[in-house]
Structure formats: C-alpha cells, structure tokens
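Take a look at the structures below.
Read the figures in this text as sums done on the coordinates, not as results from a lab. From a predicted model like this one, the values you see are computed outputs, not experimental measurements. Cβ atoms are built from the backbone, for glycine too; each structure is taken alone.
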Structure P
Amino acid sequence: MLNSLSTNESIALKEEASFIRFKTLGFYLILLAVPGSFINNLPLQGVAYEGVKGLSWFTYFMLVTLCFKDIRSFLTPLWNVKAFKKPRTYLWMFLSLILPYTLLHGCLYFEVLLNKDFVFYFKNQLLYASSWSKTLEVAVLTPIWEEFVFRGILLWMLVRFMKPYWAVGITSIVFGVIHSSDIWVITILAGCLLTLTAYKTKSILPSIVAHSLWNLYMVQLILYF
C-alpha cells in the first residue's frame, strides 16, 4: 500500500499550496500550545461544564489559524470538495473505518493488545455512552482541528522534505503517540489510514468525515455493534 504512494502525485499539491515559513510555524505552534495548556487545565467540572473546554479550545484554535495568512493559504488547497466526486475517496474512507473496527473487535475477542480494563468493561457491558455535549466535542470539533494539524499542516510540510511514505509514517506515529489510550494499537492503525486517506485524496475533508465517524462510533455506537 505504501509502495503505491506516488511522488508525482504530491508535486501538484506542492505547487498549489503556499509555503509556511518556519518562523511563522513556530510562532503559530507557540500561540496554540501555551493557551491550549491553560484551557485544558481550567477547573471546569460537572455536567454543566461538559464540552466547555472543547468548545473553548476549538474556537481559539480556529481564530488563531485564520489569523495567519501563511497557514490559511497552505490549508486552502486541502479543503478540496471535489475529492468526493472520485470513487476511490469513498474506498479510502471505508478502509479507514472497517480495518480499525475489525482489528478492535478481533483484539476484544481474543483479549490481546488492548488494556485489560477496557476489555473487561466491554465484555461485561460496563461501557457507557458519552453525554451529547461530549459527543459533539469528540465527534465534530476534535476531528476538524486534529485533521488541520496532522493531515493538513504536518503531513504536507513533511511531504515537501522527504519521500511520501516517510511523511505518512511519521505523521501516523506522531498522531498515535499523542493519542496514547487503552486502545493505542487501534489508534495507530486508524491514524495511518486517515493519513493515507488525506494523502491519496489530496484533501483533508474525507479524513475529517472518517475521523468524525470513527470517534462517534467509539463514544456512542460501540455499545450497539
């Protein structure tokens, strides 16, 4: 699959997208990281505040991102709606969902590679659905900003300086490391497939949709199938 990553395919996007200067990128990341840490540590607890942190962070992220001309120009070609006109886009989206799903339930059945507590809770029907405010955050807001950062900026910045399969691999690993969880092996696979989806379709919209559907499954639909 990785061998099919064509260097020629990336050339067109390289020419379309503007370049983010490293000074600008560094300043942009600092502006995200410092206030982001502050928002994440806000002492907001209880049902009344569920989703407030996520909405606050998403709003701040979008404002900062839109304020940087270099970032906007770099991401604009990746906001490619025409990708949905191509049948292979739906193939990549389907693979991004069905392969992690299959691996997840295989690991749950054989009780391997997953956190034992997660397996216990799943098999004894002790998992519960997230609140709707949390679901909105995880299944709608999070996929948008994460795809901007990982499959938008990180992936295509790396493609400019190395072979596509290295860029896809590094982006997937970074995504997996940051998302360390009870199902880490599933997260790494899903991250790799989302990265391939973005690369092969030359758009972050399909990966946003697939990411959103997967997150929705994990916080709600996993209780049913």
Structure Q
Amino acid sequence: MVEERFDFAEARRFVKEGAKAFFTRMHEKHPDETFYVYVAYGTDDDPKLVTLTANSEGGYTRVVEKYRARYAEDPRRGEVNPNYFRWGFPEWGYGGGAQDMDPFYEIIAKAEENEEDDDEFPGPDTNVELRSQAYAAMMLGLWDLDREGFFGTGEARDKVVLYCSMLDSEETAWFESETARLLNPPHVFDRFFVEWSAGMGMAKDLERSRENPSSIRKAFFELMKQYMK
C-alpha cells in the first residue's frame, strides 16, 4: 500500500468534477462541433499546474489548412504533418479549464508545503511520491468520468480518445502513451498510437523510458496496481 501524500480520493474527485464542468461548457458553447479527444495536462513537472483541453474534427481540419497555407508560402518548410496537429494539443483551439482545476491545485499545493524536497526546478527524482500520485489522480479522474458515460458509450465512445500529458518534461512520452493505453479501449488506443507515433516524434523518448524507466514512471504504475480496479 502506497502512503498517500494528500487525500488521493478527493484529488481524483476534483479532477473528475473539474473536467466535467469544463467539457460540459465547451460542448454547450460549440454544439455543432464533433469532439474527438480530451486531455488533462500539466506543465514543467509541476504536479499542481493542471489544466484541460480538447479538439474537434472541425478544429483539426481548420488548423491543418491554416498551416498548409503558411507552408505553401515558404517551400523550405516542407510538408505539414497532419498527425502532429491531430494529437499535438498546443495547437488546438479549445484549451482552458484552469479555474475548474483550482481545488486540485490547492490540495497539491498544500501537500507541497509539507514536502522536504522543495527544489525550484524539479528533476527526475524530485518529490517522486507526490508527483506520481498527482499524475495518477489526473488520469483516474478522467477514468472515473468516462465510467459515468460522459464521453459516450459503444460506437460513440470508440470515436473518442482520452489521455494525459506533462508538457516540457522527461515524462511526456510515456505519460501520454501509457495514459492513452489505460484510458481507452484497446482498438481505440491502437489507432491513436499509430497516428501519435507518426506525428509527435517521441519514439526515441518512449523507447528510452521503457529501457530505463524513471522513478516517477515506476511509482505511477505501482499506483495503477493499487487504484485501477
């Protein structure tokens, strides 16, 4: 049994409720869009700075067309890789939700105050237990929301991908890939993984993380054994 650094059940609930509130508003604001992907992500290895984003088929088409027009003006740029824009969420137009994640931020921030390891710039072995538990709460919050049927069921759910990410981190490649594997039906993950691999250019990082898993990755999977039942 892993020692919890904060109220894990409550943090997990905060993610589920925050995601539900943000994605519901997004659906209401864009009723004519067909959304195909939903993501919870953090930045710079900070476990409390978590926000939400999503993309629609129309949004994906629009951004690809925009970049193809730009690239056409300068042939030196080569060709647009559509898979990057399909799964590279910094280019999506439906980000936000930070305010919906404030309760999650507060519970993690409070736990950080009690941590002895307070490096300004976290490394691979900084606050491993706290960070891995925060990452797990992110993923399991989406998992709980999915189990309620929020993202659809049957054929409708098969058209949707869920995953989590940590931008600008050594953990990005495995965290995106493995949370997608855990959150989605196998055939949905398989389709995602082919396109994600072709678009995101993280094959070497993913292979390296498998050969030499970080402390965060190891701790995260111990948590999955404990909580994902």
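Tabulated results
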| read-out | value |
| --- | --- |
| At a computed 28, 44, 27, 1 (P(r) over Cα pairs in 10 Å bins from 0, in percent, for residues 92-131 alone), which of P, Q | P |
| Rg and Dmax of the Cα atoms in Å from the coordinates reads 17.7, 58; which among P, Q | Q |
| At a computed 2.6 (distance in nm of label points 7 Å out along Cα→Cβ at positions 52 and 212), which of P, Q | P |
| For distance in nm of label points 7 Å out along Cα→Cβ at positions 28 and 156 computed as 1.8, the structure of P, Q it came from | Q |
| When distance in nm of label points 7 Å out along Cα→Cβ at positions 172 and 188 is computed for each of P, Q, the largest belongs to | Q |
| Origin of the value 1.00, where FRET efficiency 1/(1 + (r/R0)^6) of positions 140 and 204 (r between Cβ atoms, R0 = 30 Å, to 0.05) was derived from one of P, Q | P |
| Answer label among P, Q for the case where helix-only ellipticity at 222 nm (-39500 (n - 2.57) for each DSSP H run of 4 or more, over all residues; to 500), calculated from the coordinates, equals -18000 | Q |
